Structures are given as structure tokens and as C-alpha cells.
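Input: structures, listed below.
Nothing in this text is a laboratory measurement; each read-out follows from the coordinates by a stated rule. All figures in this text were calculated on a predicted structure; none of them were measured in a lab. Cβ atoms are built from the backbone, for glycine too; each structure is taken alone.
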Structure P
Amino acid sequence: MNDYIFQLAVRDDIPEIIKIYHSVIGTPGCTWSFDYPNVETAEEDIKNNWLYTLKNQNIIVAVASAGKFDDWEHLQWDLKNPCELARIGVNPMIQSQGIGTIILKNIINEMKQQGFDGIRFIVSKSNHAALALYEKNGFKKCGETFVFDLDWYCYQMVF
């Protein structure tokens, strides 16, 4: 874990971030397209200090957005002051090597330091790799929803 640097993304990171977003399109369970997430999404996340990178030897190997999006407040949650997790992606060339866990643990620590009482998000029911990653790292399934013409599970972690 010492070889990795976890930090907020900056505008200069956007081309590498978009490469990661695009590299996972078409992988099993991925709901992304070339239209989303995109440059505008990354710019908005950076502007709000929501986009984080995990770098190894100054190369971005994973990205994740976490912050007070309030996208899912209409769903049932056990949290009073939650943040949301979204747009987590790991370079496919190094998946299944613990990189997802490393960025998740860093996100959890950062969100705790920011005073949130937990993390919530939705994940595609067909994204088995993501489901395994979240459950392995202590997130709990707490519901289901249908949005964007897809079925999703609701997950959360209470701090």
C-alpha cells in the first residue's frame, strides 16, 4: 500500500481519468457508456472536491467520486449525514490485485475524517465484481431500486 498515493484529482488528471472510465465500458456489469461518465462529470467532481485518484509511480490506477451528492436521498437509508460513492473505476489491466480495496479503504477513511456517518450508493445487480468488492469491504445491501431503466442494489456502510 506504500507504493500508492491517494489524493484529490486535479484538472490535469482528467485525460487519464477518462481513459479509466472508457477502459471499463463493456466489462461485465458495467453500466457506463462513452457519454457517461465524461469530461463534464469529472470537471464537476473536481470542482466540488469529490473526485479522488489512486496513483502508482505517478500513473492513475483507480478513481472514485465521493461526497455530498444527495442523489439518493429518496431511498431508504440508515444514515443521517451520509456521503455518496460513485464512479469507481480501476484500470482493467490491474484488476483483481486489490486496487479496488485500496481506493475504497482510502475513501472510507477520508469520508470519516470529513465527518460523514457513512457511505451510500447504488450498484448494478449484474456487476458481480463490484458486488464482491463492496461486500468484502464491509458494505451491506440495504435495498433495491429501479432507475435509468436498470435494476440496482442499494448499499451502505455505517461508520
Structure Q
Amino acid sequence: MSATNSFESSILQLVFNNTNFANIGDATGLRGSSAAGVLYLSLHTADPGETGNQTTSEATYTGYNRTSVLRQTGVGGWTISGTAPTQAALTTATAFPTCNGGTNTITHFGVGTASSGAGVLLFKGAVSPNISVITGVIPQLTSNTVVTCD
């Protein structure tokens, strides 16, 4: 069984844009939060897998922290588009802290619920091309970075 295009779009809009999902759950549906909040992007040196969390294969370079992205549509948030597959894309490039020491090769990114610690990894994806992180490098995910629901 697979999800329909309409469901994929609605669930991504709820998660990434804080948009209500009508007629699911109760008469008013799954409601967006009164305060949209943020999701946290993480960088990974390998695929965290289907059972991973936000710390699975997470970047370890000196200075690394997760970065937050608003749960909204438009600048500083996400754009939902497409059908089969439906995608959530960053609307602007998102930079991570500068590497102050150590090295990593970033192969994947994650979208999760926590600013630190295990957290719930909601979505993950490959970074292409990989990002080689050495001292002085500021890793960045572009506005072309997408999460796919298919």
C-alpha cells in the first residue's frame, strides 16, 4: 500500500508549514500548533537509516551544532511542491557553524525535533555532492535540499 499524492502533500504541509490537515483525527482534523515553532537540521557522515535518531552518524567536527528552520512556508522555511513524489524544500540556503577543528565528510542530512541529543529523526536524505568539512569550512545545505514523501 502507498500513500496518495493528496495525503503526502497534506502531511508535509502539516509538518513543515504548520498547516492544518482537515478531516483527519476529528471533525476539525489534525491542527497546526498555535506557535509554529521550528524543526532542526542535522548533518550526518553516513545514512542514519530508518531506525536511527538525530545522533546516528551525526557530524562531530569542532563547532558543529544543529540549526533550526521555521515551520512555515516562504523565506526561512519550507516550500511544498510536486506530486508523486511530493517534496518539502528549504526556501533559502541554510548554513551550519564553521568548522574550528577536526574533519568530516557529510553524506546525509536529517530533519528532527530536538536541538541536541537523540531527538526524533522525522526525515533524512542524501547530500549531493558530499561536503568535505575541514577547519574554516562553513557547511551549508542549499535551497535545492529536499525531503521527499513517496
Structure R
Amino acid sequence: MRNDTEVGAFIERFASVLAETGWQRMAARVFAALLVTDSGRRTAAELSDILNASPAAISGAVRYLEQISLASRERDPGTRRDVYRIDNDMWFRVALSQDRVLGRYISSLSSGITAVGPQTPAGERLVETRDFFSFLAAEMPRLMERWQATHAAPAAR
């Protein structure tokens, strides 16, 4: 049975954890509030009420979540209200999108290595960093395949 007091406490606790790892505080609160809904959807007014925050703060937080592909904004059918939503597979989609990000890191680091020289202390640090991201890029597809195989198995739940 759902306990709204405990749900509210969870939202704030989880948002604090996310904020401690670099998330914007209000974005973390909005994300946690969306995460605990059965539908994964809430209006700006609902989020404002739940989080005791201004509509402007909610809007800014959702913009941030949209930028990192963890939430989306859509129109509530038949109204002029925005509805903010998250999907169950959001982390999978975000992880897949990291392939592009990793490629950009690797490319940029390679030009930095050329600029400072690979045998210099800075070059060695850049080579190590590039190699780390190259490793992640190579492993990510296998990791995502393993996730899908594990997640699809009924015994995994």
C-alpha cells in the first residue's frame, strides 16, 4: 500500500543523492517525483504542488532533464497543459546515447594528444584518458546486450 509520507521522504532522499553526484537540485527532485508515479507522468501543477516549487523552477528542471534525455514534455490531449514524463527504458536509451558522447571525447582527446605530444606527462595523461573512453565505447554494446538479455528473462525480476 502506498504511503504518501514515505514517498515524499523518498523523493527528497533520492534527490539529495542525485544532487550529491552533480545533478541540479530541482531537476533531481522533479526526476524523483516522476520516478515514483505509476504512470511516469505529471503536470507542472502537480509537480509544483508535490515539491512546493514554482512553475518556473519546474520548467527549468524539466529543460535540464530533457537535455540529458531523462524526461520529455508533451501536451495533455485536449488541453493546453504540458505533461512531463519518463519512460521505463530511459536509462537504457541514455546509455546507448553515450556512444556518441564517448566518440566525441575520444576524437577531442586524440587532437589534444597530438597538440601536447604523446610522450609528455600531459600527453600520457591524455592517452590514458582516451584509452579509458575507448574501452568504454567498445564495451558498451556488449553491456547493453547483457542488460537486455538479463532484463528480458522472467527470473531476473
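Which one of P, Q, R has helix-only ellipticity at 222 nm (-39500 (n - 2.57) for each DSSP H run of 4 or more, over all residues; to 500), as calculated from the coordinates, equal to -8000?
Going label by label, the one that fits is P.
Given that relative contact order in percent (Cα under 8 Å, 6 or more apart), derived from a single structure, equals 14, which label among P, Q, R identifies that structure?
The read-out comes from structure R.
Can you tell which of P, Q, R yields 2.3 when distance in nm of label points 7 Å out along Cα→Cβ at positions 96 and 120 is derived from it?
Q
Can you say which of P, Q, R returns 49 when percent of Cα pairs over 25 Å apart is computed?
Label of the originating structure: R.
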